Structure I
Amino acid sequence: MHIHDLITDSAALANLCARLADSPFVAVDTEFMRENSYWPELCLIQIADENEAAAIDPMAPGIDLKPLLDLLTTNEDVLKVFHAGGQDIEIVHNLTGKTPHPLFDTQIAAMALGQGEQIGYSNLVDAWLGVALDKGARFTDWSRRPLDKRQIDYAIADVTHLVKIFPRMLEKLKKTGRGEWLDQEMERIADPFNYENPPELAWQRIRIASRKPEVLGRLKALAAWREREAQTKNLPRGRIAKDETIADLAGNPPRQQADLARVRGLSASWAGNDIGRRMMEAIAAAAPMPASELPAREDRKPGLGKEGALVADLLKLLLKIRAKEINVAPRLLGRSDDLEALAAGQREGLSILEGWRCDQFGRDALDLVEGRLAFAVVNGKLKMTRTEGENA
């Protein structure tokens, strides 16, 4: 494989992308910094196919990233391979409003091959290639220039190894018949909605005990205000105000701006500055949350009382048993929310009752809930048995 020097000019990047456009797949990774910003700062992009690999400097003066972004988001003939690619995909979405497509995430694929729920990249490389990665550049400040050879080599290794792993992983998925299991998961992580941060929905990330419409209305208004402030200033949300401060203000709103000087977690200067004024305006404009937006009570899931909770626990046990039997990560097979909904009586719209999940787990889960399947201890081991009525 040919490893290019660091690409810092538009012509070299365009030529690289023209060649990669004829490849069946490319491996992609990014290096970025986001500790001090709302938007991740893209510092390096690594890409490779089976013939060549390169690191691209997006911070190089005048470089035009359009050929690369077009390759990632509009070329449907090239599969884009990531490992735990959520943040890489988010960066592409921030730049283009689109996500890479089609895509393949090796961390998710590893779940279907019994390698755990969140296998790290170094463990993946060790498991598939027997290579121990050099971790010496893990804590590099990727925004600083110049980057030295060791840093660039470290970054490029993230895609050169992935190029070797992907075909082997794909072959094993084909042999086990599990490739189609992943289609829905890959489409899910490629959904652009996952990478949007509409301020109006920011309140849903904040924990608060109250369900009073007026409190939740203020929470929604304050969270949206904070999100816009963070986006405008390009600062982490917590630098504007922490979640607990937002929740406290929603439940105990100050009467006037001067009261902000006594709010824990806010600077006393907010009592008289513009950001404090904007916060007070957000509180004043808040309307009670309509009933249609109120979050569901955890203890009011349909039919999930004490008995339902016990059934949900049995379903989780069945999930562990079945996942072990077929050697896949439990989280790929079924999620807790679906199990609780099934225990509560829901039958529609559950992923565990659709497609391959139904075949591998959901049908037995339904039988357990409806009394056609039971646990038994045979020779000291936990087994699943059909009830007499089912066998009759």
Structure II
Amino acid sequence: MKILLVGAGLSGAVIGRELAEAGHDCRIIDARPHIAGNCHTERDAETGVMMHVYGPHIFHTDDEGVWDYVNRFAQFMPFQNRVKTTAQGRVYSLPINLLTINQFFGTTLRPDEARAFIESRADTSITEPRTFEEQALRFVGPELYEAFFRGYTEKQWGCSPTELPASILKRLPVRFTYDDNYFFHRFQGMPRDGYTPMIAAILDHPRITVDLGTDYAPEMAEAVDHVFWSGPLDGYFDYRLGRLGYRTLDFERFTHQGDYQGCAVMNYGDREVPQTRITEHKHFSPWETHEGSVCYREFARQAEPGDTPYYPIRLVEEKALLAQYVDLARSTPGVTFVGRLGTYRYLDMDVTIREALETADHFAAAARAGDRMAAFVQEPL
């Protein structure tokens, strides 16, 4: 069949590769002048540092199949994300761990003592947390909430934690050990030469053609058997029902001679500090050596038309609009919506790849059976 994939990020590349290997002809288009979507990387001309252009992407997964898949196309180097935060005039390690607790409270607690101590600070009158704030107060108490959660969350989401659902803090990041590895996953790393060469290797197949700087036009669908759409779900329908809400990021670049902050990611928990974090990109490639350094201050805000969407908001109003778009999508033949934007869900890279592989399998099964391909392989609601 002839397949059109809109978007040359992880979803489009992986689905395209799987379908090309199955014998289909795949055309992939992207409005941007580069492949790899938001995980695009490139060398900084001034310093030679490998830059994560749209913010840092750290690969971590427990899915051994996905780990094996990405290692087919790139050499992954060991990397563990060890985040720090500046709060109330001091630096602490994240996620909150035994060192953080002992530093913050000036104690020398052992794990069992720390667990009991934190429980004594918690608001045990909250039996069923409904909001982000209630969730945090119930599990860590007011001091840690004020230092590490309240200000950062207000800056990241642009509203009070009392307006956010408790589900945002699904697993409160508190550890009663000195382990400060940000992720729990078995497999963690970074592609040695960046994500863009990895995506280029995935796209390197004789049945795949890639057209960059190319916007989608509805008549393109008439020349193919099926379309996979990894752009914004509402964008496919020209926002006819309204725009789904996103948070976006603004980046303020600055350089430094030497080492600016000694770590890849420094969060800023205080509300008075406007940035949510500073990222120093040479620390994402610790196997390289660079005298100069490039850093980015990150500022979160509501996405406007023309902005790069990052985080789907998915509060009550957005979910209601999403349900309308899902109904519209399911009544539209010949197109399947995939990825973070196409399903309006925040997805890590490993989940994006796994869902792309499953989507290709579903398409192959539907083609064999002569069935219509579903608008969604993953439930977006």
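Derivation of every value follows stated rules applied to the coordinates shown; laboratory data play no part. All of these numbers come straight from a predicted model, not from anything done at the bench. Cβ atoms are built from the backbone, for glycine too; each structure is taken alone.
Computed values, structure above
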| quantity | calculated |
| --- | --- |
| Structure from which 13 was derived, relative contact order in percent (Cα under 8 Å, 6 or more apart), options I, II | I |
| Comparison of I, II by distance in nm of label points 7 Å out along Cα→Cβ at positions 110 and 342 - largest value held by | II |
| Computed 4.1 for distance in nm of label points 7 Å out along Cα→Cβ at positions 142 and 190 - originating structure among I, II | II |
| Answer label among I, II for the case where helix-only ellipticity at 222 nm (-39500 (n - 2.57) for each DSSP H run of 4 or more, over all residues; to 500), calculated from the coordinates, equals -13000 | I |
| Answer label among I, II for the case where distance in nm of label points 7 Å out along Cα→Cβ at positions 22 and 358, calculated from the coordinates, equals 1.5 | II |
| For 25.4, 79 (Rg and Dmax of the Cα atoms in Å, calculated) the corresponding structure among I, II | I |
